[in-house]
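Next up: the structures, one after another.
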Structure P
Amino acid sequence: MNDIISSRQFARDDLERIFEVATGMEPISRGEEESQLLRNKYLATLFFEASTRTRFSFEIAMLRLGGQVINTTNVAFSSITKGESVHDTVKVVGNFVDIIAIRHPQVGSALIASKATNKPVINAGDGHGEHPTQALLDLFTILKEKNGINGLKIALVGDLRFGRTIHSLAQLLTHYDVEIFFVSPEILRAPESLLAYLKEKGVSYHETEDLEEVIGQIDVLYDTRIQEERFADPKEYEKVKNCYTIDKEMVGKGKEDISIMHPLPRLEEICEEVDELPNAAYFRQSFYGVPIRMALLAILLGKA
């Protein structure tokens with residue numbers, strides 16, 4: 001691997017290697033062990049969209065491995081405000097650092113970045129396109145929570161149209177024997193291109209607007225925020241913003257060991273009362289972003 005741009009680039013062997021390295025990184029990610037594996041290596045985090053978990057986990061992953069970080073966390077403080085292209089920004093920054101993680105509102109921006117430099121580029125989210133590192137940590141979470149992936153029934157709930165985490169995770173799930181349930185309002189259905197890809201890969205999936213219809217069947221409920229910022233018409237957002245609410249009562253309708261996941265941030269789609277349940281995996285999920293991104297940094301820099 002030279003860059004990480006899309007979930008579709010991974011083979012099953014790639015996933016197993018990443019998860020093996022990430023598992024070995026867990027003591028370092030928790031601060032239980034020290035490492036200088038990436039000493040004298042520099043990561044640039046070029047984030048032109050808001051981020052908390054993704055940016056922090058990339059940066060702490062690099063620092064825990066003994067590397068250094070330089071960052072841009074707001075487009076207002078970059079030369080993009082002067083009209084500089086993503087290509088030129090990355091070409092310049094690539095001269096300063098060893099590896100780049102980029103988040104940008106433009107779909108395809110990470111691919112553009114990868115062509116501008118010979119340094120490894122990691123897609124940290126490109127608009128409503130993809131978020132492959134989130135998908136990797138999501139899959140790693142499922143593996144940890146369920147002690148395996150094959151045979152699971154997984155519901156992807158909420159904003160399936162604009163949700164880049166959904167797009168990327170569904171693509172990774174094609175490497176396993178799973179059944180996927182897409183649960184969303186009609187206007188937020190999963191893109192036809194994604195469904196066509198699942199058909200091509202022979203993945204069994206179902207679509208419904210009714211969460212209660214499937215809650216009793218599934219092993220993992222992956223909930224997502226309805227993203228107001230992706231709607232051109234605020235009235236359309238208002239119609240669907242609270243279409244699903246996961247509370248204790250809803251969890252109680254599922255299997256006893258159902259795992260509730262969410263890429264965060266959440267708004268009102270998961271009630272805080274769910275946090276105290278053992279089923280609530282979303283904060284554990286956010287932690288797994290650190291060992292996964294440690295593994296990716298080490299692999300791309302030839303240190304794994």
Structure Q
Amino acid sequence: MNKPSISILLAKPRGFCAGVDRAITVVEKAIKKYGPPIYVRHEIVHNEHVVKELEEKGAIFVEELSNIPTGKPVIFSAHGVPKKIPEEAKKLNLSYIDATCPLVSKVHTEAIRHYKKGRKIVLIGHAGHPEVIGTMGQVPQDSMLLIQNVEEAKNLHLESNEEIAYVTQTTLSLDETSEIIETLKIRYPKIIGPSKKDICYATTNRQEAIKLIAKKCDSLIILGSSNSSNAKRLVEVGIKEGCRNSFLINNKDNIPWERLKNMKTLGLSSGASSPEILVEEVIDDMTKRYDVNLEEIAVANETITFNLPRTL
């Protein structure tokens with residue numbers, strides 16, 4: 001029996017970014033250096049597969065520092081933490097290793113600089129996301145406001161005589177964030193922004209790759225966990241660019257075969273915290289059902305790496 005033919009357009013870049021790669025390596029090296037178990041505050045990155053693998057190696061993920069015995073360092077996740085968390089660690093006599101992505105740390109530095117210059121700070125981001133909680137926790141509560149969309153930007157009421165600056169979460173939709181920033185600039189022409197965009201290179205590249213392939217696809221699969229901001233944004237970009245049948249799955253076991261009936265062209269990518277093995281497994285499953293023509297569509301070649309913390 002002949003298998004139906006499909007084309008798979010594989011987005012490049014996809015999967016791990018330098019910040020995620022660094023954070024995972026921090027946990028693995030800490031386990032080797034100090035021996036298991038090693039405690040990590042919050043999921044090191046937002047991916048179930050990664051978390052499970054690290055748990056098997058000896059990592060224990062907790063939300064509260066009070067759940068960690070003294071004696072070994074605690075690792076802070078790639079999303080960053082409020083200033084009060086290292087202070088709490090010191091009070092509990094816990095040493096710590098900070099695996100915050102350097103590009104998130106850059107946003108923290110910007111926020112602190114604006115605060116020291118007396119500026120009111122607007123943070124563009126998603127409420128409740130660990131990165132947003134971490135960034136807002138760099139400065140006193142009343143010095144930063146969170147807005148999530150254009151509507152909130154339009155309804156923002158700030159004193160016209162105070163200096164205003166903005167920073168953003170690193171994993172947002174490029175287009176939506178640009179609209180929010182334009183709205184802020186119209187309302188507050190003197191608002192101060194970062195010299196380089198806060199949305200990170202990896203988020204940018206992955207979204208640009210999706211823009212390139214989505215128009216050519218019947219369906220689009222993004223591999224990533226449901227709590228991954230950057231993975232969810234890729235699905236949104238796919239839908240906005242014309243591929244309405246775009247969806248997020250954890251792994252090959254979640255492929256919605258019913259939604260892929262009569263498919264001719266499939267787009268495939270993965271969020272910045274998703275390992276490549278998950279993509280490979282989806283392709284393997286596709287080849288069992290289809291005669292696959294695989295084509296990689298590249299928009300950038302990523303070579304960025306980040307140094308590990310000195311303690312490791």
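Upon calculation of FRET efficiency 1/(1 + (r/R0)^6) of positions 182 and 262 (r between Cβ atoms, R0 = 25 Å, to 0.05) from the atomic coordinates, which of the structures P, Q produces 0.05?
Working: P: 0.95; Q: 0.05.
Derived from Q, not from the others.
If we compute relative contact order in percent (Cα under 8 Å, 6 or more apart) for structures P, Q, which one ends up with the highest value?
Working: P: 20; Q: 27.
Between P, Q, the highest calculated value is found for Q.
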Candidates P, Q; FRET efficiency 1/(1 + (r/R0)^6) of positions 30 and 150 (r between Cβ atoms, R0 = 35 Å, to 0.05) computed = 0.25; producing structure is Q
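Which structure, out of P, Q, was Cα extents along the principal axes in Å derived from, given a value of 53, 45, 39? Display every interim value, and only then the final one.
Details: P: 53, 45, 39; Q: 69, 54, 31.
So the calculation was done on P.
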A value of 3.9 was computed for distance in nm of label points 7 Å out along Cα→Cβ at positions 70 and 110; which of P, Q is the source structure? Q
Answer label among P, Q for the case where FRET efficiency 1/(1 + (r/R0)^6) of positions 94 and 174 (r between Cβ atoms, R0 = 30 Å, to 0.05), calculated from the coordinates, equals 0.40: P
For distance in nm of label points 7 Å out along Cα→Cβ at positions 86 and 102, find whichever of P, Q sits highest and give me its label. Q
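Bear in mind these aren't lab numbers, they're just calculated from the coordinates by the rules spelled out. Worth saying up front: this structure is predicted, and the values here are computed from it rather than measured. Cβ atoms are built from the backbone, for glycine too; each structure is taken alone.
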